[in-house]
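Quick heads-up: structures coming right below.
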Structure I
């Protein structure tokens with residue numbers, strides 16, 4: 001089983017989360033991904049705790065199924081090696097600030113001259129153009145600057161530092177994969193490659209969805225807890241007597257009626273349809289009072305049999321044991337070596353034809369350098385010479 005993307009060969013220059021998560025999805029779906037890593041400046045994810053047998057769990061996951069070649073791109077011999085590889089690996093994924101790859105002699109125009117079919121995907125914080133293009137940033141900055149954080153949180157406590165990296169993954173990784181695959185489809189038609197410019201800030205701005213459309217078309221500025229879906233209505237989280245939480249999303253009348261009957265307050269159902277902020281505030285307080293009367297386990301039993309858009313907030317350990325997630329196979333065993341494996345998050349995309357089995361966890365820096373050079377036709381003496389020069393490791 002090869003996977004739907006078995007025909008793609010990708011040179012991955014990215015580090016940290018956005019690019020590696022994108023290439024993880026591609027590798028899981030069968031693409032051949034070769035990471036180009038520095039032998040002297042390690043990807044910081046490699047040292048991110050927790051570690052299992054000395055290997056970062058995050059690195060082992062994000063870089064599974066990928067090979068690694070260690071190249072010092074400041075050495076001309078290493079740059080020439082990349083140019084050789086581009087004739088075969090005709091997709092490049094990079095995450096440097098704009099202009100860095102060009103200074104190394106590996107920008108889009110330079111590599112396009114070698115292979116006109118090259119697809120070159122750049123994932124950056126702010127994109128290849130604009131006054132912020134060279135500015136440093138992280139997930140929290142992109143969410144703040146794009147306006148997403150402005151209505152995500154509580155009025156009394158402010159915006160929330162999300163537990164997941166929304167701009168990095170939904171912005172950089174997923175949009176990066178979409179752009180890359182769209183360029184592949186166009187290349188199949190035109191025979192030409194192109195440069196795909198992914199700005200995590202741009203992509204975060206696109207996540208405004210309904211609220212953004214409401215502002216652009218109708219001038220309604222979203223704020224914290226003033227929208228139906230951001231805490232401005234009963235659509236929210238509620239705490240049980242023992243300090244656990246439930247999500248209540250019973251927006252439709254038939255769900256709201258079931259929910260209100262389940263908590264013993266059927267008369268509250270009519271308030272769910274009211275657009276008045278004061279009605280929603282009263283409704284929320286009434287729901288809070290009811291939830292505080294019972295423990296988490298009691299409420300789980302109450303709502304388990306109902307189809308009312310009410311679910312418990314689970315910890316990761318609990319989510320793994322939930323029958324729905326277990327049935328969907330959200331984890332997979334990935335080989336560490338011939339005798340051992342590691343439990344990791346599985347590829348979430350399901351194909352009727354299936355996907356190839358995971359091959360290995362994230363590899364050591366340069367684990368496949370020799371094999372890649374041999375495939376390019378280098379002799380043992382030439383490889384030894386390259387290693388002595390510091391160009392490869």
Structure II
């Protein structure tokens with residue numbers, strides 16, 4: 001029997017890791033769920049511990065003093081800041097100080113593997129068009145004269161230096177890094193997820209008696225995306241923690257299918273008892289439309305491989321990628337009409353009234369508004385023995401069901 005530590009235990013991905021571990025008490029004797037607050041009850045083998053990752057290593061060590069039995073660590077904590085430089089600083093410091101705290105308490109002596117959760121920001125998808133398909137062997141966008149700092153790179157450097165080689169302080173400890181993308185999941189009190197925005201948007205439009213109009217990019221509507229079910233990601237993390245072939249490796253973790261909104265959007269509409277607006281792209285976008293260039297100062301991520309791909313000299317022909325919202329949900333959610341419709345709906349159905357206000361509309365705008373493909377390969381994980389798969393539409397529909405049960409959206413299915 002093994003014991004584990006999960007950082008970020010109340011987040012979309014961390015919560016599912018705790019649930020996956022707690023579902024197997026015969027294998028996982030104790031699961032130490034670490035977060036600043038306790039959001040929900042888990043299985044009997046889960047112990048909640050308070051920790052503030054913004055504290056110093058010595059202060060964190062005080063919170064960790066009672067945890068001496070853990071053999072595996074899952075680090076899924078993340079803090080969003082206003083700039084990439086701030087993200088690089090604070091998220092790197094959180095990991096570094098936590099690892100140092102394990103040294104202070106002596107708990108590191110029993111740790112076998114540390115699983116670090118990052119994402120496909122690894123490939124620069126937040127900056128524009130990447131090379132498709134995205135492979136773990138693709139070069140990092142490290143040149144800060146071209147691209148802004150990427151805190152995932154700093155975190156991975158910190159982790160690799162800390163463990164995994166004879167030259168490190170702790171050669172007995174191995175590491176694994178995961179790269180999920182466009183996560184489909186749910187956690188109480190956490191609204192930074194795609195399903196919350198989509199569910200509330202659909203529910204309000206139904207309340208207003210309207211067909212369901214795609215609010216994002218017309219271009220992206222027929223392009224491809226790769227999603228990650230938070231449940232599947234948790235299963236992968238648990239598998240990777242004990243799989244010898246996953247030691248000291250980074251892996252893409254997506255569902256295994258490649259989807260598009262031209263397929264998913266009619267399914268969203270049908271699930272909410274609606275239909276897609278038949279001519280949704282034939283009319284000129286209205287006052288809620290928005291269009292911005294992702295970055296004008298940095299080249300597109302795909303250009304880093306121009307020479308190797310035989311495209312040298314064509315880099316300047318790759319225009320900056322854009323976010324294109326026919327309906328900016330960040331603007332939409334602020335309109336009086338939407339607020340009144342939501343308040344009426346929430347009152348009638350007994351929903352969480354602050355869900356409209358708390359939903360991360362800018363995040364939903366970003367996911368739906370990109371104008372380029374995101375195709376992410378799972379070949380490396382398959383070759384290592386991972387066989388997990390989930391249908392992206394089913395995972396989204398299932399999360400809608402969880403949100404209905406939690407009274408975030410009305411029950412329509």
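Annotations
- semi-axes √(5λ) of the Cα gyration tensor in Å, for residues 217-280 alone from the coordinates reads 35, 14, 6; which among I, II: II
- Structure from which 4.8 was derived, distance in nm of label points 7 Å out along Cα→Cβ at positions 313 and 385, options I, II: II
- If distance in nm of label points 7 Å out along Cα→Cβ at positions 169 and 273 is computed and equals 5.9, the structure in I, II: II
- Top of I, II by volume of the Cα convex hull per residue in Å³, largest first: I
- At a computed 1.00 (FRET efficiency 1/(1 + (r/R0)^6) of positions 321 and 369 (r between Cβ atoms, R0 = 30 Å, to 0.05)), which of I, II: II
Each value in this text was obtained by applying a stated rule to the coordinates, not by laboratory testing. Just so we're clear, the structure is a prediction, and the values are computed from it rather than from any experiment. Cβ atoms are built from the backbone, for glycine too; each structure is taken alone.
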